[in-house]
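See the structures that follow.
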Structure 1
Amino acid sequence: MPELPEVETYRRLLDELLVQQQLVTLEVLDAHVLAVPEDELRQAVVGATVTATHRLGKNCFLELSTGQVLALHFGMTGDVGAYRHDHDRPRFTRVAFHLADGLRVAFIDPRKFGRIRLAGSIAEFQRAKKIGPDALAITAEEMQQGLGKKKTLIKPALLDQRLTAGLGNWIVDEVLFQAQIHPERLANTLTAEEFQALHAAIQLVLRTAIEHEAVYRHFPASFLIHAREWDDSATPGTEAHRFCPRHPKVEIGKHYVGGRATYHCPSCQLLAT
């Protein structure tokens, strides 16, 4: 599922391909991904120039010369791509934006859970969808203010996009591991120092993921993600990735918190009694 690092990678690509380019044709191959009538979308984008790109959480925005914004959400399997000829069109392209120079930019989505929307502004979209501050922009103090009085488990609280936008399941596990906080701690039991550690961990995890363009096998061996049974690239040919990077004899545990598969270190992330 595209999380904040993937969406930021997509945004950077779209910024390179689309900014100051005019959209001359809208090709809709599957209207299922449109959250706006096709005619309305076509009227809004054809002839418009993309003036900037933005991201809020897992949402990507194309700012148009008309003043409107195109909001892209990538669902579970969304992606973007570019091509010039039909025979090179990426499989599962649902919508293509044609540019004057012949380049076509594809919104790709095999499972069709992604959505393309129109909004008057990013702020309007944020209010309508009740999305909180972006996870890269929120401060430790804002995080403590939003979570510090909640008698809910910290993991599902961090997954709530109304409180902070862009944190997905593996990211929250990684953040809590780096901050050495148990995923079942109650949010209101965290100290100011722990909120500072949590904030620093969010910055570390997201910026590392973006730096590596969300290619997880390139993440440092000190990251928990390698224990998620995706690959052993941090410790090739061994089982070391199943164990805590800080405590090589302690195996990473897996259980469910709020219905979500959750990984944590039973030695680093203690649950206070």
Structure 2
Amino acid sequence: MDKSTGGWVNGLVGVAIFAGSLPATRVAVADLNPSFLTCARAVVAALLGGSFLLAQRARRPAAADVPSLAIAALGVVVGFPLLTALALQHMTSAHSIVFVGLLPLSTAVFAVLRGGERPRGLFWVFSLAGAAVVAGYAALGGGQGSLIGDLLMLAAVLVCGMGYAEGARLSRKLGGWQVISWALVLSLPLMLPLALWLAPASLAHVRSATWLSFVYVAVFSQLIGFVFWYRGLAQGGIAAVGQLQLLQPFMGLALAAVLLHEQVSGSMLVVTLVAVVCVAGAKKYA
């Protein structure tokens, strides 16, 4: 398997793992405060990532790499988890998943700004087409959402694209699992005190489904998924492999329907099918 193909395979595995994030977060915020959930999942993932770094005796990042790690952490450890958790208090996970279709465009823009990539013209045609379909669907009020929820999801998409591109750029130097692990460790001095401060007085009301969802977002969404995702972006190109995120809504909608019994409308399916076409075109011309 060549490096480019490996990038697409790793990227697809990462997207498949991320597809369960929003449905799991939707379940978790029913019993847990969004701010506490964001901090607690980061703490668990940081402890696991730090353990991996110690076990592998990974070299420390250079001082020049710390700002990039901080940007990645701001986007994918703090920003996206918190903003999506807040948004999911105002919308169904099925509605929020559609916004994920904007992530490839956000990631591609930051790939140009921070990663130095220069995709071909037709790449932008397909990328913009996919984003326009998703944005148009949201603007027309598809699904059960609200203005504040939509704005929170748009902000989440923006900071996440920044975190994806910055982490992938650094992965070329440090490696995918090292980048997310160091980003998590860097955030631990902030997230641990906040998690303790925001912790509820009692956890007796927390259902088993909530705990399972918490484990998923902490271990898979916050750590393991990024091991594959950052490696894929670094191998296959940030802007190109980033277009795989157009498939994430399709996967996420299926999970929302099966696990949460949320209604998936025909218009949602049309949007995600158009996204599949757009990602195929973007891959060809990246």
Structure 3
Amino acid sequence: MSDTSTRRRVGDGPLARRLIIGLVLLVTVLVLLVPLASIFTEAFQRGVPAYFAALSQPDTLHAMGLTAFTALVCVPVNVIFGIAAAWTVAKFTFPGRGLLLALIELPFSISPIVAGVAYLFVYGAQGLLGPFLEAYDIKIMFAVPAIILASLFVTAPFVAREIVPLMMAQGREEEEAAVTLGASGWRILRTVTLPNVRFALLYGAALCNARVMGEFGAVSVVSGNIRGRTSTLPLQIELLYQDSQVAGAFAAATVLAGVALVTLVAKLIIERLDAERERLNVKRGVGH
């Protein structure tokens, strides 16, 4: 009778291993690398001067500025929300904690377009708060506030999702020890909790930034896509492509692709730093 420990696992055979690795590489090349390379190839097809000329068009510059402004607003707000949500879920026990965690992750399961329509039903002229907003001449829909609100909705879970599991795994012992020593809540957060989750926090913020800058569905519904006013960079790319300005569309697309690549590099760096921190912690534990 053969020992179960000596049985081969699925994929242990040389032929199966080659087939699996080859299939993964093929899909990666066809689905990810080729489309990404085509973006940069098309963007620079007419030369570097034409590329920068396409990027320097007034509407494209405005779209890039609006996208950057939206990210500058949404990322800090979601970082604060993510820390508060993670602290609440991981450090306190209360009825409905599981429901709160599910609500935090709700935007992942809702189509961004549905979220945009929902904002229309609340803040639009015929929406729930429409008459009140119109009476006080407060414009939210088809303006910058709507873009920010929709972007906040779709990116709300990114930071919290990265740090909640880490905070829950670390437990409450360090915070409770700090309380017994007389530390205030703010000091505990600043000197105990956040240093323990700083790499996950940075990674969540990087993902949040990339998603804000690339969001299309929800923003396309609530912004009105007014050229030169409420068009973010993804919407501007669509407008340029519809106008047969292919070079301009691909040039603008390289900016978003560049953000994605920078996010990937940041992810690798953060993971390496986190692994190094864990290694040092283990070594210190062994030494003690």
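Laboratory data are not the source of any read-out in this text; all were calculated from the coordinates shown. The shown structure was predicted, so the numbers you read here are calculated from the model rather than taken from an experiment. Cβ atoms are built from the backbone, for glycine too; each structure is taken alone.
Between structures 1, 2, 3, the calculation of Kirkwood radius over Cα pairs in Å yields its largest number for 3. Looking at relative contact order in percent (Cα under 8 Å, 6 or more apart) over structures 1, 2, 3, structure 2 comes out largest.
If you line up 1, 2, 3 by mean count of other Cβ atoms within 10 Å over residues 19-26, the top spot, with the largest value, goes to 2.
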